[in-house]
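Please go over the structures that come below.
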Structure 1
Amino acid sequence: MVSPLHTNGRAELRDDKVITPFGDLAPRPDIRPEVLLRLSGKLQTTLELSQLLEIFLEEIQQAVLVDGLTLTHDPSGISLATGRNSLHTANYRMQTQQDYMGDLTFHRSTRFREHELANIEGLLSTLVYPLRNALRYHEAMAAAFRDPLTGAGNRVALDKTLGREVELAKRHGQSLSVLMLDLDHFKQVNDEFGHSMGDKVLKEAVVAMTGCIRQTDMCFRYGGEEFLIMLSSADQAGALRIAERIRMGIGRLMFTSEKGSLQVTASIGCATLNMTDTMEELVQRADEALYVAKDSGRNRVISDLDMEFTEREEDGE
């Protein structure tokens, strides 16, 4: 079902005193059957949401002038746009009896007329099930790359994403940093407070981490109580500021149970990409910095450059 958000139902009383639903008097879609057939076929060719919207916009422009489309699906955190935004909009809620598929907004520089809205609504009927299938595919793919306990990215997502970002940063000469984070004395949490408390600590720690980073950054569960945070376009100084913010945010977390109260801390190693680095070398330097932070007393941030400076001092340089 496609629900137009800008219309309201009413009835008109004609001279013969018969009440006719307003919908029967509204303009009907004026779309050639071959346009609908072509559009329906095209929409079956992809399960990628962005491609689906691009195909839909391109094809419907044969029947009605539209400058751009925006799809928002709050439950999945999806906000996608294609084409360009304009002053005038028409908004539709995409929904079947079982599935909510988001709100779709059409943009253009002039007002939509009633017969054009009727055409849009006729065209939308071809989008309902391809959009539902694309959303289900998106949700399945997101689940495949997400740690089920914490919601952070998993190791598969880490390898896929970080490898790509390292190559992009080198190609465009951009900064990239990673943080390797470990929750201090986490084994004691499980031993003294139980694994359910340990799970709660992990989940709340991820909430604290993601609350301290930007939308372009990503948090991954590296293993156990270790996490890797990828900081796009962040040099060493910027990465250290974010790392310190994360360390303090986790340190403010408080947990209570029948066995008492609990506060956790985190040790963090930071490494910034060199143009000769592989992904593995970048992660290894962050991991080495993390172990220095733990050996130095925990609850602190150490960068790979701090380690180099210490080594130079020991060599007497």
Structure 2
Amino acid sequence: MKIAFLADPLSTFKTYKDSTYAMMVEAAQRGHEVYAFQQKDMAVAQGVVTARVQRITMTGDSHDWYRAADPVDTNLGEFDAILQRKDPPFDMEYVYGTYMLELAEKQGAKVFNKPSAIRDHNEKMAITQFSEFTSPTLVSGDEARLRAFQKQHGDIILKPLDGMGGAGIFRIGADGMNLGSVIETLTGNGKYTIMAQKYIPDIVKGDKRILVINGKPVPFSLARIPQNGEVRGNLAAGGLGVAQPLTERDFEIANALGPILAARGLLLVGLDVIGDFLTEVNVTSPTCFQEITQQAGFPVAATFIDAVEAAAAVK
């Protein structure tokens, strides 16, 4: 197979933990041809979607880990699979990229995750479709509504809808200290919509990343445990990642959402669960492959490439 990865610059990869790197290694070990390009490399001319794509050879060295051939302008429909692995921010440039990939699908490309499905599943907002699994949640940019939510629930979390890695997350206690300032900051004085959620004390045990591949959960999560007084467990915010078996509730959530999301074209999803509650549905570039494999021994990358091979083979 010819597999192309739409990703951030390869030079920025931290190979000891990068999930896209693990995917590339697994694909190359199976004899697949691995290619890479960035969103800026795509173009549409006379209705045809192309990209300046480089073939990647893995060196086996974790530092100087790849060799890249000269870029070649290639019709994206020529690839057996295109893996969308660009990190947020999910800005308009990201949206334009999904439009291009969606057009490429009509020209024969198979893209995972499906571009329209990525576009339709904001990673924060998506949980509102599954409210039976969430803690009390409000989505609004209205100060009065946000203040009423805090008054009702006391200890709450406020966060932007377009962040990643724990950026912009605030905890407001029952006393409401600094609530007005946080609302003003996050909403831009009412211009932007944000999310408020009742604080879940089980965050001290970790923000669990549950990977779901083609509708089926990986049996281990990575609990990202806040450190040094932080409220955020995200690894990017200094959280400690600990692999652990899924709980009965974890399986309940993953098994309920998995088939629905897979049917929508989301081959790989990262569900975030704190305690017994769903907090995010990650669809852009879910991570934690390597940490789970290293600690629990479960072959996440191999399981994912199995799913890619099967999905690409479907006519």
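We did not get these values from a lab; they are worked out from the coordinates using the rules stated. Just so we're clear, the structure is a prediction, and the values are computed from it rather than from any experiment. Cβ atoms are built from the backbone, for glycine too; each structure is taken alone.
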Quiz item: The value 14 for relative contact order in percent (Cα under 8 Å, 6 or more apart) was derived from one model only; which of 1, 2 is it?
Solution: 1
Quiz item: With mean count of other Cβ atoms within 10 Å over residues 33-40 computed per structure, which member of 1, 2 shows the largest figure?
Solution: 2
Quiz item: Given that log10 I(q)/I(0) by the Debye sum over Cα atoms at q = 0.08, 0.17 Å⁻¹, for residues 81-256 alone, derived from a single structure, equals -0.42, -1.05, which label among 1, 2 identifies that structure?
Solution: 1
Quiz item: Once Rg/Rh (Cα atoms, Kirkwood Rh) is calculated for every structure in 1, 2, which label goes with the largest value?
Solution: 1
Practice problem: Out of 1, 2, choose the structure whose coordinates give mean count of other Cβ atoms within 10 Å over residues 137-144 equal to 16.0 when calculated. | Solution: 2
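Here helix-only ellipticity at 222 nm (-39500 (n - 2.57) for each DSSP H run of 4 or more, over all residues; to 500) has been calculated and equals -8500, so which of 1, 2 was it run on? Working shown, then result.
Working: 1: -14500; 2: -8500.
Structure of origin is 2.
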